[in-house]
Structure I
Amino acid sequence: MSKSFAEVKEIYEPLLKGGNDYYNFGVSTAGPFLYGYISWLCGQTARYSPQKIFFFSRDGYLMQKAYEIVSGNKNSKYICFSRNSLRQALLYKSRDFADSLKYFGDERYISVGALLQYYGFNAAERNEICIARGLNIDSEYPLKDLASVKPLQNLYRELSGEIFRRSREQNELLADYLAQNGFSGDCASVDIGWHGRMQYYLDEFCALNGICARQHGYYVGVSPVSMLRSPASGYLYGSRNDKMRKKVLCFFGVLEKIFQSLEGSVCGYSRSGGAVVPLTEEYEYADDAVVRRSIADMQNGALDFVCAACGRQMETKHLVSKLLDFGANPTLADVKLFSFMYNVDGVKCYFTAQKSLFKYKLSEFVHALSNSPWKTGFLKSAFKLPLPYFALYSVLRK
């Protein structure tokens, strides 16, 4: 065992006593990763000296808390965005249905409900629209084919006036929200990353609205799918070195749950008492106190490690290796920790298999695996055998 890895264990082992499985995971696995990332972030921001540091919701929640511990800087700001809230402020520029779809990400399948959510309709409105038009809200289509689906073309044509009205309203509100939070000048934008879309949307929005903000994005990993107007840096990988990309993205859902706040995703903005306030969807685990407690315990454990490690210099590879191994080649005990978790984007996308392998139809299994935010965990939970799941995932992605 190397001296540096032994030092990591020396910090977390005393904290394990008396903790539950989620707290212990936070202390021993998530905490070292978080400390490594925040130490890197502190070094980066010291080098570039931004005037302001913004942590984006929801994935910037735990990052900001750890940053304040490590840096001692209490002047950072947690600012509320989501891909959906930013996209809605840009939609009124769309030329037609096909053009309006350009702000979708790397989703493989889009449900009717997810499409309506993308256009800014809340849960009650989505149900009402589908019932009135005889559409199945859960029906899914490949994103690449979406523009040619006649019922959806007709749906967009009928709703485009309302979509544009809401988009223009959100555009004005978002501009005021940015001004209200001082989003201008040289800014550090901190988020979990992946494809750089939040930074891309914000850059586009600022350019369209004459807002003078110069972002530098800092992420766990980033490989932009579109050319960014501003620089972006990644802790584990970036556009110039994406060697770690597959190993990180095979369990991106786990990483997001570790960092996320216990609140719903931002769906837009409104005015209240002269201020612009973010509106949120209902939190996906609002009715499940056990899940909320499990995530909170995990985050508390991670922050306890950060407090205990504060000021120490340790090699990145020893801080991140345990979490990367957990994500890429999980045990059955590992996948059990996250077996109840899911993301909601129109429909529920579970992290792990929700029934035995033999109860899946082949097409159903492929679809569930494709939608899972933890590909290797899904494979492990389905097959249960001691196989090299990350290697299998790498082959399937080709």
Structure II
Amino acid sequence: MDKNINSVHFDRKREKTPVTVKQFGLANAKKVYNFHRSFPEYKETPLVNLASLAERLGVASIHVKDESYRFGLNAFKVLGGSYCLGTYIADCLNTDISELSYEKIISRSVKEKLGEITFVTATDGNHGRGIAWTANRLGQKSVVYMPKGSSVERLNNIKALGSDASITQVNYDDTVRFASQSAEKNGWVLVQDTAWEGYEDIPTRIMEGYTTMAYEIVDQLGEEKPTHIFLQAGVGAMAGAITGFFADLYGAENCPIITIVEPQKADCIYKTAYANDGQLHKVEGDMDTIMAGLACGEPCSIGWDILKNYADHFISMPDCVAAKGMRILGNPLGDDQRIVSGESGAATLGFVAEALMNKELSDLKETIGLCEDSRILCISTEGDTDRDNYRKIVWDGL
């Protein structure tokens, strides 16, 4: 494996007319948040202040949003899936999601109007589990396809929610195509966060769903504003949504420095940034990385449109960096709270630690602007969603 960390840096002033991010901003995020809050399982996830780690690494603060508590599903993805299904149902009823709470959706009168809907998706695990959970809660059906090599534990978690779930013999992006074909053939509703020409409304709504995390973070931080935000990317939907939220909140010129991290074997966002030719660039093949949630080879066009305008740095890194993040979060310093973070969840904190601790990365550290005054925000997007693999990594290493 290539142990090098590769990086691309964009000039924030490069665009004269940046793409609008209002739909991912504070006002719309409040509406999204209110929908999520209507679920009986809703509870704000922790924003953990790792003061001892910040002191050890020589920065002012490090906060990590721990999404392992989200709706009891051990990952953030349910936010996008639930909001997408909710808004789809709202459209079917000719109403706005702000008028449609969880209790209304599951009411007999609404169910009679809707009939039976089958939602289909492709997933490495977390997104599909969120779709299955929401469909189950709302009295609808789901079909979930997973790429070859997917965790059996993640598959069984999805099946346990009543979904017709299975593992294919092709990679993630080909599984997305198969899900799309199945939706067209069977009259199902495709719910995917990967956008392409002609398929943009549902991915946008999934992205809007992710902004509940950012809405909570701002409230939890209070008066403290982060100087640096680190976001992991698969297709770039979550990264684009959170970047859009903070760009809207602070304005393009005052937005925190945003860095996007990806696994080397699935770095489609990095490759697109590196080429910088107006085209989306794919990664093909098996994409054999421990960061299963980020093993996506084709960028989300909506997410990329935001990232190319508002993100500052794009990182392609080896799996060992994410594994380091898992061990650091699972073995806290001093009074810091322990965070059980999975392979994709720990990617950003792992990169932060490597950039601050590895002297060979001093130029990269300087380019990103990390220093003793830095106030760092990361999101641990998942817990140990594959527990056997989590234990293998933190015990045996890479």
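So if we calculate mean count of other Cβ atoms within 10 Å over residues 114-121 for every structure here (I, II), which label has the highest result?
For this comparison of mean count of other Cβ atoms within 10 Å over residues 114-121, the top structure is I.
Given a value of 2.9 for distance in nm of label points 7 Å out along Cα→Cβ at positions 42 and 378, calculated from one of I, II, which structure does it belong to?
Source structure: II.
Of the structures I, II, report the one carrying the highest value of FRET efficiency 1/(1 + (r/R0)^6) of positions 202 and 218 (r between Cβ atoms, R0 = 30 Å, to 0.05).
Result for FRET efficiency 1/(1 + (r/R0)^6) of positions 202 and 218 (r between Cβ atoms, R0 = 30 Å, to 0.05) over I, II: largest is I.
So if we calculate mean count of other Cβ atoms within 10 Å over residues 146-153 for every structure here (I, II), which label has the highest result?
Greatest value across I, II: structure II.
From I, II, which structure was helix-only ellipticity at 222 nm (-39500 (n - 2.57) for each DSSP H run of 4 or more, over all residues; to 500) = -13000 calculated on? Provide the component values of the computation, followed by the final result.
Values: I: -15000; II: -13000.
This value belongs to structure II.
Here distance in nm of label points 7 Å out along Cα→Cβ at positions 298 and 338 has been calculated and equals 4.2, so which of I, II was it run on?
The read-out comes from structure II.
Out of I, II, choose the structure whose coordinates give Kirkwood radius over Cα pairs in Å, for residues 18-233 alone equal to 18.3 when calculated.
Working: I: 19.1; II: 18.3.
The read-out comes from structure II.
Computing mean count of other Cβ atoms within 10 Å over residues 130-137 gives 12.8 for which of I, II? List each step's numbers first, then the result.
Numbers: I: 12.8; II: 25.6.
Among I, II, the structure yielding 12.8 for mean count of other Cβ atoms within 10 Å over residues 130-137 is I.
One of I, II was used to calculate FRET efficiency 1/(1 + (r/R0)^6) of positions 314 and 370 (r between Cβ atoms, R0 = 41 Å, to 0.05), giving 1.00; which?
Among I, II, the structure yielding 1.00 for FRET efficiency 1/(1 + (r/R0)^6) of positions 314 and 370 (r between Cβ atoms, R0 = 41 Å, to 0.05) is II.
Which of I, II yields 26, 59, 15, 0 for P(r) over Cα pairs in 20 Å bins from 0, in percent, as computed? Could the numbers behind the result be given before it?
Working: I: 26, 59, 15, 0; II: 30, 61, 9, 0.
It must be structure I, since only it matches.
Laboratory data are not the source of any read-out in this text; all were calculated from the coordinates shown. A quick note: this is a predicted structure, and the numbers were derived from the prediction, not measured. Cβ atoms are built from the backbone, for glycine too; each structure is taken alone.
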